[in-house]
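Nothing in this text is a laboratory measurement; each read-out follows from the coordinates by a stated rule. The structure presented is a predicted model; accordingly, all values stated were derived computationally and were not measured. Cβ atoms are built from the backbone, for glycine too; each structure is taken alone.
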Structure 1
Amino acid sequence: MYIVTTCLRPTDSVREHATRHATEYGARFVERKKQSIEALMNRYEKGVLVFDKRRVEYTSLGTTEPFFFHPSSSVFRIKQLLRGGPDPLVDTAKLKNGDRVLDCTLGLGSDSIVMSHAIGPDGRLTGLESEFVTAMLVKEGLSVWVEKEDAINQAMRRIEVMHADALAYLKTCPDDSFDVVYFDPMFEKTISESVHLNPLRSLANTAPLTDQLIREARRVAKKRIVLKAHFESEWFNEYGFTRIIRKTSKLHYGYIDMETDIL
């Protein structure tokens, strides 16, 4: 567990947000009192979660580079959708207004934000993150980050973040309870090729796809199972995904159409 504190000059709202988080998740709240993050880590021997007005950031014990939530590529992807343009994930998943989507590998939430926008206020987007710190950071970040384009803010606020293992959660879901089940496994090749993910290395779950995971996804998904993976990944062929080739990207999408697929 980490300790919770605020920026150097917190507003009452920021302090209230931080203390509420600490109470809800059983973390220790520490008044900042002009102390550096390094000093707090040395004193309490824990990572530090810092609340600010517009963002929340986490610094792992023994490191100096903070990890913070940012909507990242979802910003320009949603703007493109608003202009009537395409998005490879939205197109692969065939997302429609009102769809129910389960993102089994939430990570930093960029793909979930785009999907949340695509399915609109009548849809439901549930994002699962197995690493507690990442789940909490993204959950809080989605609630406070503000972009100029309000459609992005609305998409972020609608996402339900859950700290949960994907397989365990899928087992609790009734048949056909989501229209789309999505996987974007965080694996070492992707991490090593993405410099901006450096602070996330120690928090990433590198667990691969499994037969059991895909079997449960098949039961839960009513319309499609979608996978994003490195173009060299064997998962597309191994699990029967129809691959969408992206010549300009090392990351490809694949799908299993549950309405036509026969095991």
Structure 2
Amino acid sequence: MSKQPKYRQVADALRREVVNGTYPPGGRLPSESDLSARFDASRNTVRAGLNLLVSEGLISSSQGLGYEVRKHEVFELNASQFENLSFPQSGDAYNTDVTNAGRRPHQTFRVELAPASEYTAQRLQVEVGATSVLRFCHRYVDDVPWSTQATHYPEWLVQQAPRLSDPGDIAEGTTRYLAGLGIEQVGYFDEIATRMPTPDEARLLEIGAGVPVLLWTRTGYSTDRPIRCTVTTFRGDLNRMNYEIGDVSARPQSEVS
């Protein structure tokens, strides 16, 4: 006899059935009363087991509609090619990558002056609180919230590249725009971390309980100093990143990372 609490036995059994496809993405689980009869458990016990799966991000609950298996159509981003100007682009890197994947991109913008936080000031090598231009993008793939991106540019750079403070999109992408002014990004330093979302992140990305976010911080450099710090926040359940380092020409194109 299992020594696990009954609600965990319920969760374990349903988890296996979600993973093996008994209940496919978008499919609904049986009602609490039906599960109570199946597992010979009270509705409170069944509800506790279901809530455990909700917290793991496997299922979602809607009042009056029961429990549904979450859909996970993952978008794969090649971070080593992202913003690489040697690759053909149609617009900026985000639009290019999403379109090339056969998906539909959409994004909204906000541009404002903002004091550099300790996090961004350290990376831009400016004083904490120094004025920077923040370009904030709320991005979608197939109308599903995909990421938010906050890019901070130091004030000295904006004086040389005034379109950075324009409220709308820079159609060719900011990296290509800067390169056209002779301000070339010759390298970048990436940092990747995970954590649970803040309330604002959960709202903007429509993240359910138990789903973490993936934080990707990219600091871009010219030949002598940093020119921007970009913090991209992804939904952890809908995104996967990869890098190509060295010669990977032998890698099959269909290979899954």
Query raised in the report: Which structure, out of 1, 2, was relative contact order in percent (Cα under 8 Å, 6 or more apart) calculated from, if the result is 14?
Result: 1
Requested in this report: Taking -7500 as the value of helix-only ellipticity at 222 nm (-39500 (n - 2.57) for each DSSP H run of 4 or more, over all residues; to 500) derived from one of the structures shown (1, 2), identify that structure.
Outcome: 2
Requested in this report: Out of 1, 2, choose the structure whose coordinates give volume of the Cα convex hull per residue in Å³ equal to 174 when calculated.
Outcome: 2
Query raised in the report: Which structure, out of 1, 2, was FRET efficiency 1/(1 + (r/R0)^6) of positions 101 and 117 (r between Cβ atoms, R0 = 30 Å, to 0.05) calculated from, if the result is 0.40?
Result: 2
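Among the shown structures 1, 2, from which was the value 23, 40, 24, 13 of P(r) over Cα pairs in 10 Å bins from 0, in percent, for residues 173-212 alone calculated?
Answer for the origin of the read-out: 1.
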